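See the structures that follow.
No value in this document is a laboratory result; all are computed from the given coordinates. Computed from a predicted model, the values in this text were never measured in an experiment. Cβ atoms are built from the backbone, for glycine too; each structure is taken alone.
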Structure 1
Amino acid sequence: MNAIVSVTSDWAIGNEGHLIVPNRDDMRRFVALTTGATVLMGRTTFESFPNGPLKGRRNVVVTRQPSYGSDHPGIECAHSLDAALELVAPDEEGRGVWLIGGERLYRSLLPRCERCYVTRNRTSVPADAYFPNLDADPDWELEEVEEGGVTNAGVAFDFATYRNLALGF
């Protein structure tokens, strides 16, 4: 399993359930990396998608709400982390599994990820959700940095790939 996230300079990822830095290049990268794979997300992340389940991907949603999912075609629900991991296990060897948010799920499952693909937006904005600072975590090592660019709003960014040393990758 890999994680993918877009962060600000202070590792913020969201505010009131929304992404905080509009970045078309980040979205293109997200689509390119996750299409054809399984995406694993929390309920709030799923509900932030304006058009429902992500097309071209297997959508697995983790929620503690026992009846959630029956009115959302195109998703599979897991009502615990263990159940979610069982659902995605068959894909581990196949087309891949991507952890895509939110904050609580990232914090719980990041140690199980081999790599983390981070769009680093060089800005700080109001936020209420944060990703763990991989630069300060000895279990994670910066593996590669790709040049990004500048968003339409003038925010510089790059693409960083971190690898999980604790898993031996």
Structure 2
Amino acid sequence: MSISTRYARALWESAKERPVAEQQEIYQKMVLLRECLLSMPELRDALDDPTSTDEAKRELLQTAGGTSKSPLYESFLNLILSHHKANKLIWIVPLFTDMYRRAQGIVSVTVESAAPIDDDIREKLVLQLKEMLRSEVECSYKVLPELMGGFRLLIGDKRIDASYKRKLEDIRRELMEK
């Protein structure tokens, strides 16, 4: 078992002992932290920087986790920083969020589209996915203009590609075979 898995599991075991509202709060903080870690290379660089103080790293991580206070999140940050593992958060956080989702029966879906999807369509899509998957669904959305139109769904390790780009590639491949 990797060190990242051990830290994620320890946080999950601590969270499971808390009331549901506190579990949801730590999960939301970890989702925010995950987004920050993925979208901000400068945050990852600051956490990797050996000259940066633990207090500076703590402030960054508290900000990345959102404005609400959580004793469990604070304790987790203290543990990570005291063991000099802040640079492992890029792996720890997704492992924790996956553990939480699995325990709560939540399926994570990424919707990639060529243009932004309006709120009405998002609501309908979530309802259809819930019905199809017979599970709670948590959607994240990405705009990828290179898809040219249509969409792609990433559901766990499955991929449904209904993009114009893929359709055009299929047509091109068919024409090349003839």
**OP:** Output the label of whichever structure in 1, 2 has the greatest value of distance in nm of label points 7 Å out along Cα→Cβ at positions 76 and 100.
**Re:** 1
**OP:** Out of 1, 2, choose the structure whose coordinates give helix-only ellipticity at 222 nm (-39500 (n - 2.57) for each DSSP H run of 4 or more, over all residues; to 500) equal to -5000 when calculated.
**Re:** 1
Subject >> Label whose coordinates, when Rg/Rh (Cα atoms, Kirkwood Rh) is calculated, return 0.94 (choices 1, 2) >> reply: 1
Original post:
Can you say which of 1, 2 returns 0.96 when Rg/Rh (Cα atoms, Kirkwood Rh), for residues 28-107 alone is computed?
Top reply: 2
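Where is distance in nm of label points 7 Å out along Cα→Cβ at positions 84 and 140 largest, in which of 1, 2?
With respect to distance in nm of label points 7 Å out along Cα→Cβ at positions 84 and 140, the highest-scoring structure among 1, 2 is 2.
Given 1.5 as the derived value for distance in nm of label points 7 Å out along Cα→Cβ at positions 4 and 148, which of the supplied structures 1, 2 does it correspond to?
Label of the originating structure: 1.
Upon calculation of distance in nm of label points 7 Å out along Cα→Cβ at positions 116 and 132 from the atomic coordinates, which of the structures 1, 2 produces 0.6?
Working: 1: 0.6; 2: 2.4.
The value was obtained from structure 1.
Name the one structure among 1, 2 that relative contact order in percent (Cα under 8 Å, 6 or more apart) of 31 was derived from. Show your work: numbers first, answer last.
Details: 1: 31; 2: 20.
Among 1, 2, the structure yielding 31 for relative contact order in percent (Cα under 8 Å, 6 or more apart) is 1.
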Original post:
Out of 1, 2, which structure matches 21.5 when mean count of other Cβ atoms within 10 Å over residues 36-43 is calculated?
Top reply: 1
